[in-house]
Each structure stands twice: as C-alpha cells, then as structure tokens.
1. Taking 14.1, 40 as the value of Rg and Dmax of the Cα atoms in Å, for residues 99-202 alone derived from one of the structures shown (P, Q, R), identify that structure.
2. P, Q, R: which one has mean count of other Cβ atoms within 10 Å over residues 211-218, as calculated, at 19.1?
3. Which of P, Q, R yields 156 for volume of the Cα convex hull per residue in Å³, for residues 67-146 alone, as computed?
4. Which of P, Q, R yields 30, 49, 20, 1 for P(r) over Cα pairs in 10 Å bins from 0, in percent, for residues 139-186 alone, as computed?
Structure P
Amino acid sequence: MDELLFGISGLPIWSGIKNINYASGIKYIKSIGLDAMELLFVRNVNVTDKNKEAILKAKMDNNIYLSAHGSHYINLNAYETEKQDQSIERIIKAAEGLAKVKGRSLVFHPGFYLKDSKEEAYKMIKENLQRLNENGVDYRLETTGKGTQFGTLEELVSICKEVNTCKLCIDFSHIHARGNGCLKGYNDFAKILQYIGEQLGRPALDDMHIHMGGINYNEKGEKHHLPLLESDFNYLECLKALKDFKIKGCVILEGPMVEKDALLLKDTYKKI
C-alpha cells in the first residue's frame with residue numbers, strides 16, 4: 001500500500017439513493033471522496049453470481065479498496081469439532097465471496113475462551129487457523145472488544161508470527177473498550193503501533209487494516225458503537241500517531257454515522 005485509505009463498514013446511509021446496493025454504494029462513496037468499503041458478510045455472504053459483476057465493475061471503475069467482515073458465528077475454540085468445522089467453512093466461503101470481487105482483506109473474530117485457559121484457547125485457535133489455505137485474500141484477525149473473546153493485541157500478533165496466512169486487523173475502538181477506556185492520549189496509540197513494528201516489522205505497518213469509531217463500553221468491554229463526536233474515543237490523537245508512524249493501508253469507520261464520520265477522519269488526517 002502506498003497511502004492510508006479511508007472508508008466505511010457496510011452501505012452508506014446518507015446517499016438518498018433508492019434501493020442502494022454495493023455497486024451503487026461504491027459509486028457514491030467515491031463521489032464524496034472516500035476510498036474503501038467493507039462488505040458485511042456477518043449473516044451471510046451477500047456477494048452472489050447475480051451481483052458480483054456489478055460490484056466488481058463499480059470497484060474497478062472507481063478504484064475502491066474492498067474488504068469484508070466475516071460471520072459473527074465463528075468460534076475456532078468451540079468445544080464441538082463440528083462447530084469448529086462450520087466456522088472454518090464460513091471463513092472459506094466469505095473469502096471466496098470476497099475474491100469474486102477482487103477484495104483484499106477478510107476480517108473476523110477468531111473465537112471465545114469459553115471455560116478454557118487463554119493458553120488452551122490460543123493453541124486450538126492457532127491449529128484451526130493453520131487449516132486455512134492461501135487464496136489471494138488476507139485473513140485479518142480483529143482485536144476484540146470484550147474480555148470473553150479471544151483477540152488481545154498480544155495474542156493476535158503472536159498468531160500472525162506463527163501462521164503465515166494471517167494478518168492483523170487493529171480495531172482501536174475495541175482495544176479502547178476492552179480496556180475500559182484505556183486509550184486516552186497519543187502515547188497509548190503510539191505504543192500499539194510501536195509494538196506491531198517491533199514484533200512484525202515495517203511491512204506490517206505498511207499494510208495495516210484498521211477499524212475505528214465511537215464506542216460505548218463498561219468494565220466488561222464493548223457495548224455498542226456511537227457517533228465519533230458523541231464518544232470519548234480520541235480519534236485526533238490516534239490519527240496523529242498513524243501519521244507520525246507513516247502508516248499505510250486502510251481505515252474503516254464503524255458506527256451509526258458511517259460516511260459522515262469516515263469523512264471526518266479523512267479530512268482531519270489530511271489537516272494534521
């Protein structure tokens with residue numbers, strides 16, 4: 001990646017387009033100055049043989065970076081082998097759907113600790129991730145927002161060092177919520193980026209996939225997303241750290257204001 005792109009999760013909501021879909025949504029976000037869209041496969045893989053050509057054409061015509069968020073029903077540490085197999089199948093189907101439209105990054109939450117120790121969960125999730133074959137799509141493990149979920153920064157960095165098909169998705173809002181409001185200032189964001197660089201090298205900083213947005217939380221972690229300006233997420237200091245570390249890749253805005261907050265991030269970043 002040569003720069004830092006900014007985009008949205010799912011479809012835009014302020015376009016005024018009747019019956020908006022991925023293809024028309026892609027054209028719209030390009031027209032307002034955004035660079036990326038994360039397709040939502042959280043319930044089903046909604047790239048089909050009927051719509052894939054239109055999505056691909058819109059992507060290519062408008063030079064839009066496409067990623068996708070995988071199913072919410074993934075647990076690579078499930079007790080039942082059948083559920084682990086189903087999780088792998090969901091990941092593979094999502095990757096195949098994204099590949100049909102020449103998308104790049106498939107984001108997903110790897111699983112839950114359940115009653116296992118963190119070490120036991122790590123071992124099982126790593127073994128299951130090693131079953132995924134390379135297919136041109138990056139498997140992006142997302143830092144998670146609740147203490148019950150596998151996916152601390154340290155866990156995922158370690159997995160990425162051991163499983164060569166996996167890369168990071170740094171969700172700063174999730175890290176903030178999981179730590180009950182732990183990302184307060186510039187140094188908190190800089191420490192994360194420095195750690196990634198030290199552990200995974202400069203190539204990881206030159207090809208980052210990032211989630212950001214306002215978030216509501218309590219001592220147990222993430223509750224729900226908020227508009228940026230109605231939250232305590234310090235997006236300005238986060239963007240300053242991204243610029244100082246010369247981060248390249250893609251920032252995806254998650255939250256109820258979608259393209260408005262994504263433009264706020266991009267415009268703020270350009271002014272720093």
Structure Q
Amino acid sequence: MSRRWSGEWGRNAPAGEPSLEVLVPSYNRAAELAVTLSGLAAQDGPDFAVILSDQSDAEPVWDEPAVAAMIRVLRVQGRAVTLERNLPRRGVAQQRQFLLERSSAPEVLFLDNDVWLEPGMIARMHAALRDAGCGLVGAAVQGLSYLDDRREHERHSLEFWEHGVHPEQVRPDRPSFERWPLHNAANLTHTAAELDLAPGDWRLYKVAWVGGCVLFNRAALVECGGFDFWDRLPPNHAGEDVTAQWRVMERFGGAGILPSGAVHLESPTTVPDRATDAAGVVLGVERH
C-alpha cells in the first residue's frame with residue numbers, strides 16, 4: 001500500500017532544529033571534498049546541517065586547509081557541521097549506516113564527496129520530496145566533460161511521473177531496470193535543456209536508481225532497514241545505494257529530478273573492487 005511522506009509515519013523537525021541533514025561519506029579526497037562543501041555553502045535553503053564521516057588513511061580530511069576553510073564558512077553561515085572518524089573501514093554500506101545512525105532530521109541527503117551542487121539544488125529537491133510525498137528524490141550526477149556527447153539512444157526510456165509518485169519494484173528482469181542508461185554521461189543535462197523549464201521548476205521522472213545525490217525521507221529509509229545489511233557484505237563491495245533505494249522505492253516510491261544540478265567531479269573512484277554487488281547478496285538478484 002502506498003504511504004505518503006506527510007502521512008502517519010512522517011514528522012516535522014522540532015523547533016530550532018534543521019529539517020534536513022546532509023550526510024557526506026569521505027575517504028582520501030581532500031580537494032574533491034572542499035569542492036563539495038563549497039557547493040553546500042552556496043545553497044540558500046532550507047535550513048540544513050552537515051555530518052561528515054571520514055575514513056582517510058592519514059590525518060582526518062578536515063585538517064586539510066581547503067576543507068577546514070569551507071567548514072568554517074558553513075559554520076559562520078550558522079550551519080552545524082559534525083565531524084566524525086569512522087575507523088576501521090568496513091565498506092561503504094557500513095559508512096552510510098554509520099551516518100544514518102547519527103542523523104535525526106526528517107530528511108537526509110546522502111551526498112558523495114565528489115559532487116558539486118549548483119545553488120538552489122537542495123531547495124529544489126526538498127520541495128519536490130515534500131510535494132511528491134514519496135520515499136526519495138535523487139539528482140543524478142552529470143559528467144559535464146560529456147556535453148558534446150549526445151546519446152539520444154540512451155534516453156528513450158525517460159518516463160515522467162504524471163499523476164504522483166507511486167511504489168514500484170525495480171529488478172533486472174523488469175522493464176523498469178532498463179532506465180539505468182538515462183544517467184550516463186550528460187544525458188540529463190541535455191534532457192533538461194530541451195524541457196526549457198522556468199527557474200526553480202522541476203519535473204520528476206521514473207528511475208532504476210540514482211547515484212551520488214539522493215534525498216530520503218529518513219523515516220521511510222529507516223523503516224526499510226537503511227543500510228543494516230552492511231555486516232552481510234565483505235568490505236570491498238558496491239551497489240549498497242541501489243539496494244537501499246530499491247527497498248524504499250517498492251514501499252514508498254522514488255523519483256529522479258530534472259533539472260539535475262549535481263555535477264560529478266569525474267575523479268577516479270575510491271571503490272575500484274566491485275566484485276561483490278550488494279543487491280545480489282541482500283536481494284538475491286544480479287545486476288550484471
């Protein structure tokens with residue numbers, strides 16, 4: 001049965017507390033993290049706090065001057081920034097669960113540490129999540145080095161949510177899975193330009209999953225287990241974000257947002273070993 005964010009399981013933030021927390025997992029990326037934090041400092045609402053969980057091999061990443069400077073900017077703006085060290089490293093799923101357990105706001109934005117958000121992006125996602133009343137809204141990260149690489153053949157599966165966002169199951173043997181190429185290269189940047197939306201407007205579309213920048217209704221994510229499956233996985237794994245999103249989407253629904261102002265910094269991945277896919281272990285399905 002479909003349940004909306006504003007229904008019996010939703011809640012508002014207590015007076016004086018932010019309605020949204022940005023959860024940033026970090027590992028060995030000082031320069032990229034500084035750019036990510038600069039994007040957060042450029043946001044104009046809603047009120048949000050930041051929780052940073054670092055697993056860098058050497059000194060904490062916030063000792064790096066550029067990162068420290070952006071943390072100071074956020075704090076001067078009045079935004080709470082919590083710094084956590086989460087060691088030893090036990091995989092990305094455990095890192096995300098660690099962040100989730102330290103959050104308390106009604107909405108949590110999982111933002112990777114190699115993503116820059118354009119001004120107004122969090123406000124747009126926040127408004128869209130509340131308007132849709134679903135479990136998650138994601139902004140697929142765009143690789144702007146691909147602006148001249150137009151891939152119309154990868155955009156044929158684009159389908160907008162026209163009458164509200166509803167729960168659905170995504171699995172490799174279902175047509176919904178074939179949406180995954182939508183998020184390749186700069187596909188959504190090209191699509192958004194063709195829509196010619198007014199400033200501040202958005203449209204929600206159907207996704208297979210969204211990587212890098214996903215705003216959850218925290219209650220929905222927790223009710224679906226969050227990333228509690230982390231201890232069933234070896235430290236080297238991938239697909240933990242897909243697994244959590246699929247569990248939320250099939251109970252509360254989820255959507256992608258256009259335009260996506262989430263820009264991928266296109267740095268090398270810090271998760272090179274992807275032999276174990278979380279969806280295969282937790283849900284018994286193989287995406288490959």
Structure R
Amino acid sequence: MSHVEVKDLAVVAGGRRVVDGVSFAVDSGERVGIIGESGSGKSLSIFSVMGLLPRGLRAEGSIRVDGQEVVGASERALQAVRGGKVAMVFQDPSTALDPLTRVGAFLAEPLRRHRGLRGSELEAAVRQGLEEVSLPSTERVLRAFPHELSGGQRQRVAIAAALACRPKVLLADEPTTALDVTVQAGILALLQRVVEEHDMGLLFVSHDLAVVSQTVDRALVMRRGQVVEEGAVGALISRPREAYTQRLVGSALALDRALTTGRIA
C-alpha cells in the first residue's frame with residue numbers, strides 16, 4: 001500500500017470539474033512530480049491531498065493517506081493526517097509562517113503537539129530542526145520574526161516545520177518560484193537531501209520542467225485539469241508523446257539555449 005494513493009480525483013467548482021480523473025501514488029523514497037502551466041490543476045491536486053481546498057471547491061474520488069480516506073473526512077480526522085503522515089511546503093513561506101510568532105516558537109508547536117516534546121527535549125529538537133535545514137540555531141534566528149529573515153531563510157524555516165513530525169510524504173507546491181536562482185538551487189538541494197536521508201516520499205509540483213527534471217524520478221503532465229501524459233522524467237523529456245508535452249519540452253530547451261548564449265531579453 002502506498003503512503004499516498006489518489007484514484008480518479010476530481011475537484012468540483014460550482015458543478016464544473018476543474019480537475020478530472022487524476023490518479024497517482026507516492027511511497028517511501030519515491031519522488032513524483034506534477035507539471036503544468038498555470039490553471040492546469042496541479043496545485044489543486046496537491047491541496048486535495050492535504051484536505052486544504054479553497055472554499056467553494058470540493059474533492060471527489062478517493063485520496064488515501066496511509067490507508068485513511070481524506071475525501072469527505074472531518075477536520076478532526078484531517079488534523080491527524082497533516083504533519084505526521086503528510087506535510088506541505090508552500091510556494092510562499094508567508095502562507096505557512098505566522099508573522100507574529102518567533103521562529104523558535106513556531107517550530108516548537110508541531111513538535112509539542114505531534115511528538116509530545118517538552119522542556120529541554122523540545123528545545124533540542126527545535127535547534128536540531130534548524131540545523132537540519134542549514135540554518136544556525138542561534139538565539140538571533142530562534143527569536144527572529146519571519147519579516148526579519150530573507151526569503152530563502154523563511155523557506156528553510158517552513159521546510160523545517162514540515163519535517164518536524166517526520167511525515168511519510170512531503171508535498172511541495174512550487175517551493176522555489178518566489179526565490180532567485182541561487183537561492184532556488186540551495187532549496188532544491190536541501191529538499192533532495194532531507195527526502196533521501198529520511199526515506200520520505202516527495203510529491204513536487206512546478207510549472208518549470210527544468211526544476212522538475214532535477215528533482216523527481218517520474219512525473220505527471222497536466223493540462224486543463226487532466227493528466228495528458230506521465231512516465232519517467234527522462235522519457236518525458238527525450239521522447240514526449242503528447243503535443244502539449246512536446247511544447248513544454250521545446251519551450252524549456254529554447255529558454256535553456258537562450259540563457260546559455262545570453263540571447264534573452
């Protein structure tokens with residue numbers, strides 16, 4: 001049984017299916033990507049796994065996390081799934097971080113709630129969490145508010161919070177889009193390292209084929225709410241079957257050539 005198993009997922013908005021017929025699975029050590037342009041339904045698919053769809057949208061089909069059905073589950077049941085079984089890294093760390101809570105207190109909360117840590121054990125775990133994402137566990141960082149950190153530092157704190165309860169699958173929704181290229185590379189390397197070290201599954205969503213190709217082993221290509229192609233990343237890039245995938249690959253290769261030659265506006 002896979003840790004995350006999605007079968008025939010649909011996301012319905014006002015009677016219209018904005019995601020339709022999506023199926024995939026993620027197990028320990030697997031790195032799976034979902035790629036597509038804006039509005040393709042990739043983020044709605046990953047939000048469905050967490051039970052975090054925006055108001056006015058509902059999921060249909062089946063999403064099982066460690067055997068527990070998410071579709072139609074109560075908020076109380078979903079709270080038991082989030083954190084300990086699946087955790088999420090958002091595109092904008094401001095979505096995850098509380099602007100009025102210091103970094104140390106923010107990281108302590110999931111450790112206290114899910115792992116029951118207190119006192120010196122809790123303090124040690126908070127410091128370990130920061131060090132795991134290559135942030136110094138200094139008093140300055142622990143007492144900092146999110147706005148006092150750089151964008152890359154905020155994303156590392158958000159990743160530390162997602163990892164705090166050792167989820168079986170880490171979900172990442174465009175986690176590097178808001179970062180500059182240098183910082184982006186560091187965050188991607190960090191995600192790959194922690195997933196490998198803890199044998200976690202990774203479900204990674206992006207519109208950037210180059211980023212996906214560096215991060216996952218297999219991927220689903222989505223367009224207008226449906227999966228149009230899926231397979232090993234290498235095969236999708238070298239032998240894309242569908243016209244839409246061919247256009248994505250062509251655009252990515254053209255951009256890479258332009259960046260390499262300096263011929264880009």
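1. Answer by label: P.
2. Values: P: 21.9; Q: 24.9; R: 19.1.
The correct label is R.
3. Numbers: P: 83; Q: 156; R: 124.
Source structure for this number: Q.
4. Numbers: P: 30, 49, 20, 1; Q: 23, 47, 26, 5; R: 23, 49, 27, 1.
Considering all the candidates, the number was obtained from P.
Every read-out reported here was derived from the displayed coordinates using simple, explicitly stated rules and does not represent laboratory data. What you see is a predicted model, and the numbers here were worked out from it, not measured in a lab. Cβ atoms are built from the backbone, for glycine too; each structure is taken alone.
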